[in-house]
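Once you scroll down, you'll see the structures, which are given as structure tokens.
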Structure 1
Amino acid sequence: MRKYKRGKNSRIKKLLAGTLVLCMGMVLWAGCGSQSEEKQTSQEETASSGKEEDKIQIGLTVDSFVIERWIRDRDVFVATARELGAEVNVQDAGADVQEQISQIEYFISKQMDVIVVIARDCGVLSDVIQKAHNAGIPVISYDRMINNADTDFYISFDNRKVGEIMAQALVDALPQGGDIFMIQGPLSDNNVHMLKEGFDDTLEDTNLNVVYEANCDGWTAELAVGYMEEALEKYPHVKGIMCGNDDIASQVVQVLAENQLAGNVMVVGQDGDLAACQRIVEGTQYMTAFKSIEDLAKEAAKYVVEIGSGKEASELEGVTEKVNDGTYDIPARVLEPTAVTRENIDEVIIDGGFHRRDEVYLNAEYN
């Protein structure tokens, strides 16, 4: 088990350096017998700088902010970390895995106390994660598990459960059975595999048949348009569609609308995006697997600050599970998703404060 002392020692060194500078200034002041206002200001700024440097420094690299939810994750994570006395350096990888690798290397060079990664490609970051470990810096897999990297902590939702509630929603909505499509996220995202496992297992021994599957590389939702056109040409009597997220669902519903099928085909997604909630009350999307992003980001910030201060993830309160990254068992905190349909959207989404009622019902009458 890795023991990181760098985080604490680094902050001690920074504090000592600031104190040393301050003490030297005081000696000079005593020797001269007086001090100009300008020098006093300089000493105060140095002391203030020492306090800032003593804060836990967190490096956060995000896949991209194209997907709505990552903006919300970032805002809550950063605000919570600051409340806990930490500073967060946020980097946007712009959907470029090489850029994300460069950002992690930058965080290593800056001697961050801890690095948090929302991975662009879960399968190609193990080498740069090892560099961080060699530098004594713990690394956190946020929402997406980094494969075969032995990251220090993993926090996410139960992605297998997401797949299960997606499948169950279609089973409930389509008691007569029928053909369904799966327009999923990229194979490079480990969550996609876990979701599919839960989805497939739940559909066993049901009368729903998956007749078409596709994956949107890089979570590029626009790719779903071509897949849907191809699928509908082959299987025009489709009854339901599983979408990798609500962004993909937006493109799927658009194609259904163009073919006068919107509202007649049961569409399920995940994330609880505002547009998806609007579609649910309008009747063009049946369900979204809602994940309380605020809870995830707040808990993640709390754990990250503790890990950055030198604590082991396995010793933290509430961390009782382990999830395998393909090679290693990683200490994990896994939150539960909730199936949101027209029946419970007011209670879960609106009363829960995730979206406002006037936003959700912008194009639909509130009942």
Structure 2
Amino acid sequence: MTLWRIRATVDDRPGYLSVLTASLALRGVNILTVQVQPTEQGAVDDFLVDAPDALDEAELVAAVERGRGRDCWVARSEARGLADQPTRVLGLANRLVRDPDAAGEALRTLLGADSVSWRPASTGVDRGSTATTMLLADPAGGSFALRRAAPAFTPAEYARAQALVEVAATVTRRAAEQVTLVLPDGAELIARPACVDDLPSVLELHEGCSPRSRQRRYLGGAALPQPARLHRLLEPSRGLTLVATTTDGDGALVAMANLVGEGDEAEVALLVRDDWQRRGLGSALLRRLVRHADDAGYAALVLHVQMDNAPMLRTLRRLNRSSSTERDGTLLTLTVPLAADRKGMSLTSGA
């Protein structure tokens, strides 16, 4: 038996796929996988089949045409073709997370393209695909141009390829947003935007903090937050969460800073592991959040902090920005305006 890939178009009508598969079955062809991709010309059926060694390419094409298939393309396949399409796409996406510069090779692998090239700027050709060419927008700038003589590109393939390009661009953008912080005592850490993959490390951060630090951060108690709550904090729908990690071998996560927007308001919070407190780390993270809030157009930052949280109050004073204070028992609400013509924003912080 021999593995083949077969692609053919059939009318998108009930029963037409069964006619095609029956024609292949009559010749002893075993269908291992099938994908159906809708197009304006009909349904494009992409098969991976195991066919008797006696059948050659011409006989497979004839079998497809007898089954009401048209625009048939047939090619030998390898055992790796047994991996289904979602698995292959996920594998390529994982590769791009590790190496976003491999986007061109990932596209070639995904689509079996004859050529892939990157263009630094638009050449006036509309992005999209034809039967033999594809032009993908690169969010980082420019575009990818692909060519494949056969089979014809489909809209589904274009969508998959564009999604892979956007994965690579997102990884590149996150790497660009990563900075090295040098603290007053000379210690170096990496500050970067958080993602949901940081959840295990963030849980370890909370476990490594003293109950007093957690109580100052969350105000309501020293218990460990539920993972679902931390998940929401790591990737807020509006705002930004930063994490700081050490630069040594284990890259331990030692601080988390949140800015969560809600309307014209934003909630800000800091948590720094006890052994990294009073070293300027909280101030460095807070300054980056303030710059982000300024750029995003927020009106003010409002910080809720306990009166005895001297480290947080010092961190706020180091911003060298005017603020107003309201007191409710032992809780202080500090408002730091960012734009005089906007409404105030609410933030909660402690660490």
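Read-outs: derived from the displayed coordinates by stated rules, not from any lab. Source: prediction; values computed, not measured. Cβ atoms are built from the backbone, for glycine too; each structure is taken alone.
A few comments on the model shown:
- Winner on FRET efficiency 1/(1 + (r/R0)^6) of positions 91 and 315 (r between Cβ atoms, R0 = 25 Å, to 0.05) once structures 1, 2 are ranked, highest first: 1
- Looking across 1, 2, the calculation of helix-only ellipticity at 222 nm (-39500 (n - 2.57) for each DSSP H run of 4 or more, over all residues; to 500) that yields -10000 traces back to 2.
- At a computed 58, 28, 18 (Cα extents along the principal axes in Å, for residues 107-226 alone), which of 1, 2: 1
- Which entry (1, 2) yields the derived value 0.05 for FRET efficiency 1/(1 + (r/R0)^6) of positions 235 and 307 (r between Cβ atoms, R0 = 30 Å, to 0.05): 1
- Structures 1, 2 were compared on relative contact order in percent (Cα under 8 Å, 6 or more apart), and the highest value belongs to 1.
- Structure responsible for 21.9, with mean projected area of the Cα convex hull in nm² calculated and labels 1, 2 on offer: 1
- Distance in nm of label points 7 Å out along Cα→Cβ at positions 283 and 299 - highest-scoring structure of 1, 2: 1
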